Structure P
């Protein structure tokens, strides 16, 4: 199955085959458009005759993986898929229909940006589309974009990048700057879906033959939230393990290389899942996995899971993005805490470690959906606490949580390195200590 070349081919590729087009009363374009561009009416008519479409976008409803959705698909052969007043009116009507019928929105952009023939009236459509997308977001309805080739200019900067989940077809040209307005020495590879994925601006690249199933999977996850706070997963360690006798033993257990990590917990807890990627600010942290998973009862829980590495600013921002998205969609959140702490190298500081951690604290503190957290390994200072649900933190037997790593605490207290083990004992960081101190609600068992 090849990449879709037309708006209707894209719709056929994405939907189950029952697309119903949204009908709008539009006559022929008159008077050369809103700014009287010479010959625009004729150009518009020729584009219509050549493509069989009356505008650069086709809108309607269809089922995707059994989930009904509003679909907005761009026709690049119609004046480069450009956004004019009629394009904006159609997309606005589609969003209004989505809100009226409580349907998710799927956008299939292939556009070169705003339409020159309509001047500033065309550029204003970006504000109007951003408002429509915001209203749909405020209504708690998910938006998914699938970037086709090309997706540039205002179409990328509104309906594309403004979606909750952003997918792309392989090799698609993606960037705010179109090919004719870039610096002459610009590297074309920087303006691709693959580059946008590497820098945290899209979530995944999906081959055409997998698009319908992937979209259906995403829609089923985002529209079937679990109810109430979720129970913490069971511990994956060996059953019957006695509590750590000391702080130093608790730290040693948590640092064992063979200890179960986030991937094992996610596999055990969810029947299937999809992941988001990137912080939308230029960064990706593979040590923070975020997404949506299906419980055995078919309902969805969002998750953000640290993987045992020092969490980088991009990881904190991605987790904050996940929490806010889940909150907007009414999906409860599970977090898995496991990090020696926030990354503290110069690159992390330059990338805004402090603001990123602050943003995650704020996202967690302001969430209206229930949050549940499980400490599955190391809980290193504020870099771990930022991901922990206030008042609903649980711990596994092979974990610890500390105001700071014992080695760092010893250094701050001007103790020799060999006293870090004694310091660990004094910090009361064992799971049982956390429960007694009111930090954790309980210790989960295998």
Structure Q
């Protein structure tokens, strides 16, 4: 049994390499175009959206939040997947109402170099955190942090993923995403069937935590519902897939990705909820699940994490290449440059795994808090079509969100207690409300001043 998971990981890795078409043109590598220049279809685009957002970190977080905070913790994480609905609206407005080819083009037209500079910084950090977090989950599955198995697994996994990503770019990512999601669906269905059929768990276990508004689970649900307005715009993987197909295909892919992703996240997270209902003091989630379900379901649990980690990593690397070569335009859009960028991002992610912070949800919360600077941009400049917002309003929102993200990280990690003794998710809620409120106020006031200056 000890060799089954490594063998499964090897099979998925080998199949992904075999399925990856070699990119012969920049269009295939950066835009996912077929050999004849065709755009991805609805199934391919939807499955790619789903599998790139159901990453290993997400599955683990949904289960862990369920373990500690009950079904409300899992639902809170699932609520982040409403981002597909807001993200679809953002993409539709950018492309078909404003006529832009990327988020950077829009921000450049509204706020100049500072607009793109701030944005590229935030999504650059986001991409690196994705590499780091998914490699970290893989390492934990195969060994204790710092062990030889942990180290070798992470290095081998990163090498294989980097190999086929460099070969095919975004085209390879789209192709392997479909295969990987089909395998993931099969694994998840079998896992849930075994869990439901187990005599040791009952459906009423899902409600072992009552709904109490001021508890961490419900509070995090509210945080998610606030952050989904800006969260998708700062996710380059989602945004990149919004510019690949025609309007109707793109709209439908975002809609279907939303409900499919939420079902998967809730189903997987419920395993953590069941573990929390039966956990003894001091027991971990994995230990409890092993006692409840046995070795085979736990093998499937870990297999699902392996698949999701690989499917996210290749997409993250593709978006990293596009960020530097296409969106930031700091190098020529060549295959060689794109592959070099992928290697650099993977290396930085590896360095963070071995010398960085190991709190998985901190990366999500910090990233989501930093993205809040985009909320007034979306409300006023994108959907409101306001062109009278001054640069200082944009920079004020950016600095405010970045400061809040840093403050949340220090508070949640125990480095500071400036916000008192309340739970870290309560602090996150107040920070989210403050950044959104003050950011929108800055945009409104900046626009008002501009109008006053122009009035006779």
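If distance in nm of label points 7 Å out along Cα→Cβ at positions 59 and 259 comes out at 5.2 when worked out from the coordinates, which of P, Q was used? Show your work: numbers first, answer last.
Numbers: P: 5.2; Q: 2.4.
Value 5.2 for distance in nm of label points 7 Å out along Cα→Cβ at positions 59 and 259 corresponds to P out of P, Q.
Assuming 29 is relative contact order in percent (Cα under 8 Å, 6 or more apart) as calculated from a single structure, say which of P, Q it is.
Values: P: 11; Q: 29.
It was calculated from structure Q.
Among the shown structures P, Q, from which was the value 1.9 of distance in nm of label points 7 Å out along Cα→Cβ at positions 107 and 379 calculated?
Details: P: 4.0; Q: 1.9.
Only structure Q yields this read-out.
Could you tell me which structure in P, Q was used to calculate log10 I(q)/I(0) by the Debye sum over Cα atoms at q = 0.20, 0.25, 0.29 Å⁻¹, for residues 35-98 alone as -0.89, -1.06, -1.16? Could the numbers behind the result be given before it?
Details: P: -0.80, -1.05, -1.21; Q: -0.89, -1.06, -1.16.
Going label by label, the one that fits is Q.
One of P, Q was used to compute mean count of other Cβ atoms within 10 Å over residues 235-242, and the result was 24.5. Which label is that? Please report the intermediate quantities before stating the final value.
Values: P: 13.2; Q: 24.5.
Attributed to the structure labelled Q.
Looking at distance in nm of label points 7 Å out along Cα→Cβ at positions 75 and 291, point out which structure of P, Q has the largest value. List each step's numbers first, then the result.
Values: P: 3.7; Q: 2.8.
For this comparison of distance in nm of label points 7 Å out along Cα→Cβ at positions 75 and 291, the top structure is P.
Which structure, out of P, Q, was distance in nm of label points 7 Å out along Cα→Cβ at positions 91 and 403 derived from, given a value of 3.5? If you can, show how the numbers build up before the last one.
Details: P: 5.2; Q: 3.5.
Attributed to the structure labelled Q.
Which structure, out of P, Q, was FRET efficiency 1/(1 + (r/R0)^6) of positions 27 and 171 (r between Cβ atoms, R0 = 35 Å, to 0.05) calculated from, if the result is 0.35?
On the way: P: 0.35; Q: 1.00.
The read-out comes from structure P.
Of the structures labelled P, Q, which one yields 4.5 when distance in nm of label points 7 Å out along Cα→Cβ at positions 51 and 339 is computed from its coordinates?
Numbers: P: 4.5; Q: 2.2.
Structure of origin is P.
Given a value of 25.1, 84 for Rg and Dmax of the Cα atoms in Å, point me to the structure among P, Q it was derived from. Mind showing how you got there, number by number?
Numbers: P: 25.1, 84; Q: 21.7, 80.
Here the read-out was taken from P.
When helix-only ellipticity at 222 nm (-39500 (n - 2.57) for each DSSP H run of 4 or more, over all residues; to 500) is computed for each of P, Q, which one produces -9500? It would help to have the intermediate numbers written out before the result.
Numbers: P: -9500; Q: -24500.
Traced to structure P.
None of the figures in this text is laboratory data; all of them are computed from the coordinates on show. The shown structure was predicted, so the numbers you read here are calculated from the model rather than taken from an experiment. Cβ atoms are built from the backbone, for glycine too; each structure is taken alone.
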